[in-house]
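Following this line, the structures themselves.
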Structure I
Amino acid sequence: MSRPVLLIGISGTTNSGKTTLAIQLVQKIPGCDIIHQDQYFVTPGDRRLEYVPEVNHHNWEAYSALDMDKMTYDVKARKKLLEKSHGSGPVILLVEGFNFYGYHPVAALMDKKYFLKVSRDVCLERRRKRTYNPPDPPHYFEKVVWPMYEKHLKDIEDQDEIVYFDTSKENSLDDICRTIHSQIEKLIENVHQSSDM
């Protein structure tokens, strides 16, 4: 008999704290596994990248900058692998990234979806403190990053099952982590009870 695998999506605005949150949850949930969308970026110079003349840079916020077919394959393959893993009770697979809810083949696999929002000003302030490869050119945030985020948000607004959190306030991530962890534990318990019936 295969082991139940629950797929939990952690998505959100760039620099909203989603990777930090996902890692915290992995540390709290025994046997939890994780897949990061950032692992699927194509390499600079890839012909699939969209060029944005206004900023003389490619658009790294679009699906064309990611190998989403490979991500879909890997999520499904990891789920199958976990179904065959030793142990009793459900196992959690976290899928973390900035825009996969708008990509149906991956989004449809999720049992629970969370999305972290952050205000534009806080997002920009946090982004300026990070180093990207390739680096952000001048006005990339204003011309590409934030408009693409707003587009992604609009594209998923019909998905009523997404639970939203705002991480603009300092230290809000700890409270959000506790809330999500508690909800995941209840989900595990419900699956346990259903399988025992």
Structure II
Amino acid sequence: MLAMLAAPDAIARERKVLVMGDSLSAAYGLRPEQGWVALADAKSDKYGFHNASISGETSAGGRSRIADELKRVRPDIVVIELGANDGLRGLPLKQMGANLGWMIGSAKAAGARVLLIGLQLPPNFGVYARDFQRSYALIAQRLDTGLIPHFLAPLGVERNWFQADNLHPVAEAQPLLADEVLAALDALP
């Protein structure tokens, strides 16, 4: 009887989460255990995280790798945190959207739910920056995924939350990002 009572927690922890991201999810400039993915994994009794993030990754890179990662991990949920490097390079938004759409379609075809993490570009990118950020909401709406509209929003513009490059969060900021993702995962339908 006690084994049966423990089963729901064990089953819940079996929800595997595959994270396909760039340096923001790969703990750039930090030890791996300081990054938000490792912190979310340690904090959660519901989800087991598998981090397939690579610093410098683009949506095209994620698209080229997702099939293998889906086979390897067999996730229940896929978190896609990609596009910042595309935006910084000025990649046409239709191309980024096609890559993200491909990844979302592949994840859903494998039976996984999807959480798309939106990113923001510096304001000096002008109209492109506005359209870039808005593209995440459009993709999530069209493809029926969960969405974090702007991943770094909990950090605001406080300089002390960022490393010297003013792009990558410091270790002290990572728990805020982990909490944000865990809350978004809990809200997935």
Structure III
Amino acid sequence: MSETRGAGTDVVDILTADHQDMIKLLGQIEGAAAADQRRELADTVIAEVMRHAVAEEMFVYPAVEKHVPNGAQEVEHDKQEHEEIVQLMKQIEDLDASGSAFMERVRELESQLRHHAHDEESEQFPQLRAHIPAEDLVELGEKVEKAKEAAPTRPHPNAPHSELFHKSVGPGVGMVDRLRDKLEGRQTG
């Protein structure tokens, strides 16, 4: 999931593949028979969504604001959706994976992610390709992949959704998250 997708891959292809991977993982939760397997899959998808969202906020959203018509409004809308998704993931993280509330929240997360991915893939991504040279999209993809390596793996509902926060404080938060993941045996992809 968070591994590099190959040199020369542009940011649109990377983010689209991320969307597909996250939706697939959520579908696997539905089919998992055991609560511990549902928890492990949920932890993995939460980590992937966090990495993806942080990388978008660090590099993709500034490009959208700069190059896409009505980009600032698009980004504001996307940040609001990210906030809703982070809140929902925090709820999932705090729920017992054997309870019905857990699966209700997982289905809600899948619905929100599908909506968010559809908006980006049908509206913003074509605009990025129309307004940014291909080589710049590849460079942006490289930055996104690198950002995902250092990004937090857990939801932090009170953290700002800003490029400055993610570039200055985010790597430290990500390091702490990965340490906690390792100590707790949490699977994060």
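Throughout, read-outs are computed from the coordinates displayed, never taken from laboratory work. What you see is a predicted model, and the numbers here were worked out from it, not measured in a lab. Cβ atoms are built from the backbone, for glycine too; each structure is taken alone.
Looking at distance in nm of label points 7 Å out along Cα→Cβ at positions 46 and 70 for structures I, II, III, the greatest value goes to III. Please state which of the structures I, II, III yields 15.6, 47 when Rg and Dmax of the Cα atoms in Å, for residues 14-61 alone is computed from it. It must be structure I, since only it matches.
In this comparison of I, II, III, the computed figure -12000 for helix-only ellipticity at 222 nm (-39500 (n - 2.57) for each DSSP H run of 4 or more, over all residues; to 500) is attributed to I. Which structure, out of I, II, III, was mean count of other Cβ atoms within 10 Å over residues 38-45 derived from, given a value of 22.5? So the calculation was done on III.
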